Structure I
Amino acid sequence: MNKILSFLILIIQICFSLNANSQKVDLSSYSYLRLFENEIICPESNVKFRNFAKNISEDSLKTKTVNILQIGDSHIQADMFSAKLRFLFSKSLLHIAGRGLVFPYTLAKTNNPTDYDVTYTGNWESCRSLEKDKKCNLGISGISATTFSENSSITMCYKNFDSICSNLKTIKILHEIGEKEFIPKINNQFANEFVKVSENLAYSSFNINNTDPFTITFIKTSEKQTKFTLNNFYLETENTGLVYNSVGINGADVNSYLNCNLLKSQLDFLNPELIIISLGTNDAYPEKFDANVFTQSYTTLINNLLETCPESAIILTTPGDSYRNRKYLNINYEKSREIIIKLAEKYNLGVWDFYTIMGGLNSIYLWHKSNLCFDDYLHFNKVGYELQALLFHKALLDLISKNQNK
């Protein structure tokens, strides 16, 4: 009876949410979804989820800020999935404390999330964790941008400034430190605070008092200063509440995040109470999928996260079904799914089996037939990612409710 009620509630949520975006949903065309499987499986003994559920309660969010961090690939860089989750959380939890981590991907000549625009002057050199021939300091986002001219600038403008970023108060610029680094300014003002996070990383904090757009410029105070390397921005409001951070790199696999030498330092800065790992698509995409290497790499990533964030709850998500080269079934995703579920069991983590929920092997054909994905049979379109976000939001709220009632 409880599962039937949960199913009906999910249908109502999907209809209401997508209709709110002026899109009507015919749920009969989604009959392939395994909605009864839509849950985050979490060990009863894991107290970290109970602590997270307690800290994300309405009363708790009135007095403290809780960071959630999602790590992923191109499915996350596009931010359609994450943007929908932020919107849903703003309605279900009410207390939102900002946009959190953002990176001006335009500087790296790659796609930017749609909720903010970036323009820039000067030349910028990007470095990604996928580029193993380059040696650079990389953090959570797996990407950095460097300019060698003090005359360069970055301007950011939010398209939906009155929602997630209303009452925007503080911008923290995470950047490299050293005698070679220019000094950043925002809207011609120096930082209110400078904090060294690690040997190679610091953040400069600016009180901007709801200014939009904002422009970052640089000043050279010494002949030794020759560059500025940006790792991330962190945007927060004057409110306490939830901050849903999402970072993703097109083409990223698990090893991409093992190449980020500042990952632990930025995790210390962020101190997430929930970490969601959404990787595996690019690992399992090739025809020759090495299950042992994938297992070893994923295990190393999990151990790194557990070592740095021992109190954080962690959820692993299985990659969705897709075709290889637009037309070939890819059974590797069944293999990666099994590995991820076994790792979740081994390390006492939560797991959201999206591969099964979306319909399993060859379900991407049905998603494409329902106009939920692009012709590459790999990436969802906006409606598809928003549907995926609704499913995950429902599963996470169920998990929170379950742990709050213990």
Structure II
Amino acid sequence: MEKKSYLLVSILIISMALIVPQGALAQDPIKIGFLAPLAGSRAQMGQDMAAGWEMALKEANYKAGGRTIKFIAEDHGSPNVAVNKARKLITHDKVALAGGIFSSSVAYAVAPVFSEANVPFIITGTNANDITQRKASKAVIRVNAAGSQVCHVAGDYAYNHLGWKTVTIIGWEHAFGQESISAFLRVFEEAGGKVIQRIYVPRKTLDFGPYVSNISKESDGVFAVITASPAMRFFRSLNSTGYMKKRNVLTVLTATDESFLQQIGKIAEGVISLNTWSPSLDTPESTEFVAKATEMTGRPVTSPMMDAYVGGKWALAAIEKVNGNVEDKEAFMKALWSVKLASTPHGPLSLDNYGCPIQNVYVRKVEKKGDKYQNSVIYTYKGVSQFWKYDPEKYLKEPPYSKKFPPCKHCK
């Protein structure tokens, strides 16, 4: 009798092992991958991103849904390198989820890899539009902004608040630059303004002198899409022409990032930028985050750090929703899309139908406070969609923003 009972129990245990996913039965750590530029010219941004995501994990003691979290960060480098790193995370490390990416070209190369493997990816750095527009996938969401999201707003702000009637645009020639420039152009001209000059700059440009020297004196201002650390060289070149003393400069995202803002200080004073956050944002959530991030990372607190932190919080919330059972991919994917964060450093977040958050966009101005410079928030656009005020279905049937669309009808 005892032998029969022992045999039945043994069979039951073996059967359960076959039915229950091995990872869930053994409570193996949930592996989260992270791709960012951790070396090279964009290393500062990438390191800030990794620090932000890991800060969210540290706050949770590297646990969610009753399971331990293992964080695996990789330098994504070029698109080809990034694709190989993505495949390594999926097939070798067997991550349940991944996040990060700063470069648009990397995002467009890597997103299909995660989509095909049905492994969720949370974009926190790149602003590539079509990742959550024409190339949207159920496996990919973002917690930062699409380039169009801030640049549509920039076009509105330039015309309706700065009073510009004519403008010169200068910006990156690659996908992100073209998308951002065209989003601004569309809204600005539909409001009644005229883009009279559009200057494209190769991403690897070291000397901006030849480009800024050609900026028209007839324009009311300059809209610049020169972001991250190269913005330092851009502002120094533009300042040397005397232009910044006579007219406003409007820019976006990491063009006046806190990681290098003190280095350009006086030169950038008065520059107006648009982003989904600023460390100077005076809300309890933002103030608390800045204090925690300063203490935990020992680094200047930046927007890429904050976006990655929110990405980490989003991932943890999704894991909690499925009680740690990330092996049930369908349920986990649904949980990822159903997350809503009522409180983040930059305001409430919820996804639209394409995986991009509807969120506030803040207008900031570089000012000196005490002995330091900061991006002071001077105006807020609340609850902004990546499609601005356009109907998403009609918008997505149009060509993607590029040099050709919309056309620059008034460019000389």
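State the single structure among I, II that was used to calculate distance in nm of label points 7 Å out along Cα→Cβ at positions 95 and 327, giving 2.1. Computed on structure II.
Looking at structures I, II, which one was relative contact order in percent (Cα under 8 Å, 6 or more apart) calculated from, given that it came out as 24?
I
Determine which structure produced the value -9500 for helix-only ellipticity at 222 nm (-39500 (n - 2.57) for each DSSP H run of 4 or more, over all residues; to 500), calculated from the coordinates; the candidates are I, II. Derived from the structure labelled I.
The greatest value of mean count of other Cβ atoms within 10 Å over residues 175-182 among structures I, II is that of II.
Here distance in nm of label points 7 Å out along Cα→Cβ at positions 47 and 247 was derived from just one of the structures I, II, and that gives 3.7; the source is II. Kirkwood radius over Cα pairs in Å, for residues 103-230 alone computed as 15.7: which structure among I, II? Checking each candidate, the match is II. Hey, mean count of other Cβ atoms within 10 Å over residues 127-134 derived from one of I, II reads 15.4; which structure? Of the options listed, only I reproduces it.
Looking at distance in nm of label points 7 Å out along Cα→Cβ at positions 255 and 287 over structures I, II, structure II comes out largest. In this comparison of I, II, the computed figure 1.1 for distance in nm of label points 7 Å out along Cα→Cβ at positions 311 and 359 is attributed to II.
Where a number appears in this text, it was derived from the coordinates with a stated rule and is not lab data. Computed from a predicted model, the values in this text were never measured in an experiment. Cβ atoms are built from the backbone, for glycine too; each structure is taken alone.
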